[in-house]
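A.B. asks: So, here come the structures, one by one.
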Structure I
Amino acid sequence: MKINKDKLVRSLVSGAVRHPSWPGDWSVGNDGTPDMLGGCGGIVYNVKVGDSAYGWAADHVEPGASTHNSEKKEREAYYVLACMGNKAEVTSGKAEGAIGYVVAKHAGCDHVVIEFHEDDLKKMRLKDTVQIEVFGNGLKLEDYPDIKLTSIDPGCLEAMDIKEIDGKLHIPVAGVVPAELMGSGLGYNQPMGDCDYMASDWEYIVECGLDEIKLGDVVMIKDIDARYGPSYKKGAASVGVVVHGDSPGSGHGPGVTFFMATSEPLIVPVIDKTANIKKYHHSVYGELTPAPEKEDKDKK
């Protein structure tokens, strides 16, 4: 594929690890059961990219470190400009110097979700600052003007082994989600947001081959055009990364952050259960390794 990678701007944005948020009082699930579950924000130690998107005693759980910028204008830039697969670095605290990568973005709380090595996560603290080397905004497929790209690192896109056959893109995906499963996020008129697919009908999830979907997986949404906000159109297709886990809430479920969309039948899914942003990032930029131990100046 021909892409305009040499024309893109590489720059920095800054955020911080965000304290978990709480919706307040009881949350009532789609079966009428009230519960009190956490999930969004903070640092999560035992839910990682590559783990199942289902089954956690949590609501919209985000793997790794959830980051945010508290200043309104800066928050918008931090959220919009960060691209899936971009390099991130911790810039304060005991984990200073730790390197991670952007998994995806969660629109409901403007979180940029970042994976770090588990040793670095244990050193990190809430409100530690993070900088992201943003690269990917303005990315285009030069021979496919009807396909819109957003929020994807060019290196990761190239690593996806997308094939061009008879004027269409054959893209490896871990699963194909039918439009009728789409829930929260429909009607949201920003192309870089995420949209949930509902997993409340588990038998249908199994029938669709979606029961093994993992956090970070690349999936295609059939008949959804997310170029300028997700909407239904027969023959359209949108491709994205699973950013958060399942939810008991009505209309909610695993969230998909879109990075490619078209209103025309130009994308052909190729089932590959290993299609995951972690795989592509590591193939381009290498495995994550823990940051060197900082010298304790107080003991000198």
Structure II
Amino acid sequence: MLNFHEGKACDAIVRRLEERENVLRASLRSPEQKRHPFPVEIAFTLGSQLFALEHTGIEPFKGHIRMEAQAEWLFAPITNALKNSLGTDALFELYMPVNALQGRQKAEVQTIQQAIIEWVKKTAPTVPKRPNPDYRGSAVGQTAIQGIPFPVSLWRFAPPVIPGYHFQIRHSVENIEQLRTERMKEAIDKKFPKLAAWKKIEKAKTVLVLEQNDIQLTNPSIVADTFLPLASPRRDRPDETYLVASCLSPWVAWPILIGEKSYFDFAQSDEVGMWKFDPATLDSLTTR
């Protein structure tokens, strides 16, 4: 199950700010717990400068976390049946529509799972190999397969990227960019005004921490592409926005927008554009 790690993600960015400013945090507090009228996650000082920091977890689409929470019974039976049944000289990727199994009765899900397993076993030998990750051309797939009420497709890559890892399920999402934009706009509309109030009233420097816990559909470039057109025109945008990927090991953080400098500007400069954190060494600065 995917989880967000608000307190530790906040600590990761505070540590980055401490390193940059060469001063340790002080007067750290939780305005949320103090029932502040603009309840950001944490406030603290670095030297004489007050900072207000807000966190939000980002989903690529509504319902993604719920789907991942159900992955054990929706997808694990398929993966477990196929991971040792397709040989050892290739990596197979099965694509199916996101949420295709959600909302169905258990017996129906089990019937569909078995149909998928049988189809993959039968189809796998016919799928042409291609270098990884070369998705040019067409996968082997069908829109009407007995027992499977949605389209599926199968890719075959050689050799496998990870030794001993020969099968995985990936999800296709219609209108993913629109869905991603809607979710990001929802987060921005909720978080920006609180931070703007701290900037105006408390003279604080404002920081937004975006947390990513999905590795299939999300990466810093995609987040920046979605965030920047929404945030840049707004006068209430935070001074600094970062992305923390808690789905990686170790965790990785990137600057998305600091002042007028974006993720893409950092990527093209000589400045350090990413930082790694061991989550075991981080403190949870909030109760979540």
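We did not get these values from a lab; they are worked out from the coordinates using the rules stated. Only a predicted model underlies this, so the values are computations on that prediction, with no experimental measurement involved. Cβ atoms are built from the backbone, for glycine too; each structure is taken alone.
A.B. asks: Consider the structures I, II: one of them gives 2.9 for distance in nm of label points 7 Å out along Cα→Cβ at positions 32 and 176 as calculated from the coordinates. Say which. Don't jump to the answer; show the numbers that get you there.
C.D. replies: Working: I: 3.7; II: 2.9.
Going through each structure in turn, the value belongs to II.
A.B. asks: Still on this structure, I have one more. Quick check: -10000 is what I get for helix-only ellipticity at 222 nm (-39500 (n - 2.57) for each DSSP H run of 4 or more, over all residues; to 500), calculated from one of I, II. Which structure matches? If you can, show how the numbers build up before the last one.
C.D. replies: Working: I: -3000; II: -10000.
Only structure II yields this read-out.
A.B. asks: One of I, II was used to calculate Rg and Dmax of the Cα atoms in Å, giving 18.6, 67; which? Please report the intermediate quantities before stating the final value.
C.D. replies: On the way: I: 18.6, 67; II: 22.1, 68.
Attributed to the structure labelled I.
A.B. asks: Moving on to the next point. Work out which structure the value 23, 44, 29, 5 belongs to, where P(r) over Cα pairs in 10 Å bins from 0, in percent, for residues 40-87 alone was derived from one of I, II.
C.D. replies: Answer by label: I.
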